[in-house]
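What follows is calculated from the coordinates using simple rules that are stated; it is not laboratory data. Only a predicted model underlies this, so the values are computations on that prediction, with no experimental measurement involved. Cβ atoms are built from the backbone, for glycine too; each structure is taken alone.
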Structure P
Amino acid sequence: MLRYNFDRIFKARGIEKRFTFLHRSGFPENFAAKISKNRVSSIRLQDMEKLCILLCCTPNDFFEWVPDSQADVAKDHPINNIRKPEKIVDITKTLHSVPINKLDKIEQLIKEQLASEQE
């Protein structure tokens, strides 16, 4: 089943108060409530675009594919690219547990990774 998963991107961005964040960013209360509770069945493309710009991501980051028991999809099928692992990374909590003297090294590794991806 293909579905929306907004939890993942908000956790990755360290956004805990989703409703407040979305509402302050200009989204109507009803929309902000649905997104913050992950209860969205459809979304307008202009809202998707605004979310992507705001959260620095792509639409694929909002989707996840959870195959049902009858799904017979090859391992190299492109839909597997949006099959997300069970664990949601909470980068903020992870970074809070890192000793201060190691943060410079982590920052450098991240910058190197981003630079290599842009080449």
Structure Q
Amino acid sequence: MEYKPTAVVAAGGAVGAVTRYALSVQFPGIWTIAAINIAGSLLLGVVAAMLGPDRLWRLFLGVGVLGGFTTFSTFAVDAVRHPATAVVYVAVTLVGALAAARAGMAAGEAWRHRTAR
């Protein structure tokens, strides 16, 4: 079956963006965006490690869903709008996201090796 990469990414992006929006409405505040970006980084690490060369699922989940779920633009605007907490907010988000991505990759690799046996 033929698929269009743009449509796959757009469909995933819609799912991710709607999910992020719903969470930010339910739990308003800059720390919700930090948590979303950290959780998205963790999940992206898992996806990257587990899916390997499966282009369709990587496009849908990684680029689409998780690209739409995480948000650098809101993160940057929140940092500027909240100068009293900006340094802590930026540090927590960046360090947390990098650590989460690495942890997600380790978890995904471990799961992939267990299922390959």
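To test your reading of the models, identify which of P, Q gives 2.6 for distance in nm of label points 7 Å out along Cα→Cβ at positions 63 and 79 when calculated.
Answer for the origin of the read-out: Q.
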> Computing mean count of other Cβ atoms within 10 Å over residues 71-78 gives 14.8 for which of P, Q?
Replying inline: Q
>> Taking percent of Cα pairs over 19 Å apart as the criterion, which structure among P, Q has the greatest value?
In response: P
> Thinking only about relative contact order in percent (Cα under 8 Å, 6 or more apart), which of P, Q has the largest value?
Replying inline: Q
> Among the shown structures P, Q, from which was the value -14000 of helix-only ellipticity at 222 nm (-39500 (n - 2.57) for each DSSP H run of 4 or more, over all residues; to 500) calculated?
Replying inline: P
> A value of 3.4 was derived for distance in nm of label points 7 Å out along Cα→Cβ at positions 55 and 103; which structure in P, Q was it taken from?
Replying inline: Q
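Identify the structure, out of P, Q, from whose coordinates FRET efficiency 1/(1 + (r/R0)^6) of positions 7 and 23 (r between Cβ atoms, R0 = 30 Å, to 0.05) was calculated to give 0.75.
Details: P: 0.95; Q: 0.75.
Considering all the candidates, the number was obtained from Q.
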